[in-house]
1. Using the calculated result 37 for relative contact order in percent (Cα under 8 Å, 6 or more apart), pick out the matching structure from P, Q, R.
2. Could you figure out which one of P, Q, R the value -12500 for helix-only ellipticity at 222 nm (-39500 (n - 2.57) for each DSSP H run of 4 or more, over all residues; to 500) was computed from?
3. With Rg/Rh (Cα atoms, Kirkwood Rh), for residues 31-118 alone computed per structure, which member of P, Q, R shows the largest figure?
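Just so it is clear, none of the values below were taken in a lab; they were calculated from the coordinates. Values in this document were obtained by computation on a predicted structure and should not be read as measured data.
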Structure P
Amino acid sequence: MTNIAIFPGTFDPITLGHVDLINRSAKIFSKIIIAVAGNMKKVPLFTLEERVALCKEIFKGNEKIEIKGFNNLLANFVEEEKAQVVIRGLRAVSDFEYEFQLATMNRRLSPNFETLFLTPAEKYSFLSSSLIKEIASLKGNVKDFVPEIVADALYSKY
């Protein structure tokens, strides 16, 4: 049986914390699908196509990782991809309540997959895409927090 895991997120932008969790997940599962969410309540800095392209560039050459954009309910996307697990990152205790609520709702919508929580490496535990965008918008250096291609894309946007 192939163990497929979905790693969902907006990835606006993808950070080194995301990359850390995805690479570690790839050691556990046969296949990781990075599911880039397109249907947002807020307007992202990068388009869905740009976020997918950045992820593809970062993980090119890794046969275990596939990148797909999606605009539907995560539970439906997981079912369509025949995945068994959704991976979610927890940076701090404050993330847990929201993530627990999502996991419980997903289980209610589809009992066919589980949610697995991973914590990032300690050096990335403070990173958030929102914080990275704020730093970049103020002309700060984000190269220690995101892949170089993402830093370049951020500087181009701002």
Structure Q
Amino acid sequence: MTPADRLVSVLEPVSERLFAIPEAEADRRPEPDRWSKKEILGHLIDSASNNHHRIVRALLEPGVAFPGYEQDGWIRTQAYRSESWSDLVNLWLALNRHLAHIIRAIPEPALAHECVVGSKPSIPLTSLIEGYLDHLQHHLQQVLDGLKPNTTTDRVSVSSPVNRT
């Protein structure tokens, strides 16, 4: 399964679970210093947005460097807790559908284009995509943990190694 197919395969079942979360539950922080589900999903929106930019730029400019990401600042300034849960879920879903479309269209040779993010070592575009899928899986699991079990989506899996077969 391609990275784009893996991403798409998780979007619909997970989005159904996300839409079912009540607004009050999405807004609740488990502890004062931990993010709410809204803020975690906001973080995933930021990740999708940043990675959209990175992937497109890496396709246009092999060997490109990107700034790092100040996650707490982005969460704070965008005030995700005051936005409607359904709007956040819809935005997250649309961004990831578009990312899957872009990933599907990447020419094989471009997967080797080198990328630098912040002060991290250079990695090929394929590793950037794999890292995005791992990150997505991790945070979706945080949002879904503690919800009523659903055998289809309880364990989110989008992170197997990137390949084009």
Structure R
Amino acid sequence: MIEGLLLPQLDECSAPFFEYAERGELRVQRCDGCGLRRMPPRPMCPSCGSFDSSWEAMSGDGTVWSVAIPHPPLLPAYSAMAPYNVVVVALDDDPGIRLVGNVVAGPDADLDSVDPHSLQIGALVRVVFPPAVDDGNGPIVLPRWVLRDVRSGAPPSG
């Protein structure tokens, strides 16, 4: 594990997202009252006010909605990998759900494994689940993305 990575602070609402990710599943919170999917998760539905929710499985396919390329100065753990990409991905199942992450060459690949200048808004991606990292508060899996082969829907071979 790389020391000094920023990991999310888990709470009662967000912990299930990361528990599913650790099992290799991409799920988002869904209101049991009106059906609204929501991320980030919250205790109450902003649409109908219901406190009842469940976690719905998503396909894991999405589209790059935004791309940024961080450059130093950064935290030391990230400076060593710069430049790398940070993307916002709109899920194909619900484009209103957007997740922040990185496009990488594969689940075990480093953040800088894809040339950040090669990424474009509109690129098709699929979620992957890298090995868990642990900051001393327990393991956590941060979903990442790989480019999809447009013809087959699968990640590109090679």
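1. Q
2. So the calculation was done on P.
3. R
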